[in-house]
Structure I
Amino acid sequence: MYAIPLRDVTFGLIFRNLIAPCRWPLVTLALCFTGCSSLAAMTADPILFQACLWLLVHVLCLLVSFLFHELAHVLGMMAFRGVSDVVISASTFRFSLIPLGKLDGWKIGVIAVLGPGSSCAVGAAIALLSPDSFLQYWFLLHGIFLLPFFGDGRSLLVGLRNRSGLVSLTGPSADS
């Protein structure tokens, strides 16, 4: 993990860092999709082909929901000024942008809510436009990240406790 200047954080950087730790599960999924699609084409089975497309669309929605989530955090950090750098922490089942700098507590709370809030807003739009698709749940489930045992929930609590004070954002500790 290393610090990246906030001004250098782009969609492409977030996408690469989100995808890189998941490359083997994604390769496995791509191989399964290819095999399933080939089998569907050889047997002319529309149900098998629909199942392949269903799987592909749901995986893409999962990835896109996390992109919306993290990009909303970045836009919030850029809008409020005070965050100089970001540390990207990524593993197969966890992705975090850890801000470095100083922010007012209420701004930390707003930035914490922006990530899950943006994904939930997209999920609500999908639910209104296509209520039977079930795709909205990949986006709406981001609301759970505001619970205190997730990073966004902890940040929201820090923001609420220090809403009128300046908070120093030092990043991950040496043991994490």
Structure II
Amino acid sequence: MKVFSRCFLLLCCALFPSACADLKSASASYKEGHYEDAIEQWETLSEFGEPRAQVSLGRSYLSGKGVERDPEKARHLFEQAAAQNDASAYFELGRMYEKGYGVEQHANKALEHYRKSAELGYARGYYYLAQLQEQHGLASPEIIRYNYQCALDRGYDRAMQDIERQLQP
């Protein structure tokens, strides 16, 4: 059924490009403060199983920007995207469990989601994995440094100060 839905979406976009929801225009609308437009486009794409739209929509439900705040709905959207191996979805689930946003705070579940996000190459996943490991003593200094380095190598510059801090005597 998902394959059919995606094929249908692609066909509709090919035949009626002006009517097709677009991730880039939705993100641009959101950044400009046109939340309703962005939400509408993300909802359309989410219905067709687009993981990046599901994550964006989930973030909106988590923050309450453009929609009524609904952490349960956010978690559901993140889980849908994570089921498609979306690294940012795993990251968002990790944040929810680490901070207790709409779920019971649970460091091990957060760690599991950050680890999966990192395994999929997500820079912030590596960084927050290292942070959680360091805060709770869940890994050796070498593994923590490795995760910070992976975050840095993938463009998450914030990791540099943590690497420097670790190297200080």
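So helix-only ellipticity at 222 nm (-39500 (n - 2.57) for each DSSP H run of 4 or more, over all residues; to 500), computed for just one structure, reads -22500; which one of I, II is that? Comparing all candidates, it corresponds to II. Please state which of the structures I, II yields 24 when relative contact order in percent (Cα under 8 Å, 6 or more apart) is computed from it. Source structure for this number: I. Given a value of 3.1 for distance in nm of label points 7 Å out along Cα→Cβ at positions 33 and 153, point me to the structure among I, II it was derived from. Structure of origin is I.
Just so you know, all these numbers are worked out from the coordinates, no wet-lab data involved. None of these values were measured; they are calculated from a predicted model. Cβ atoms are built from the backbone, for glycine too; each structure is taken alone.
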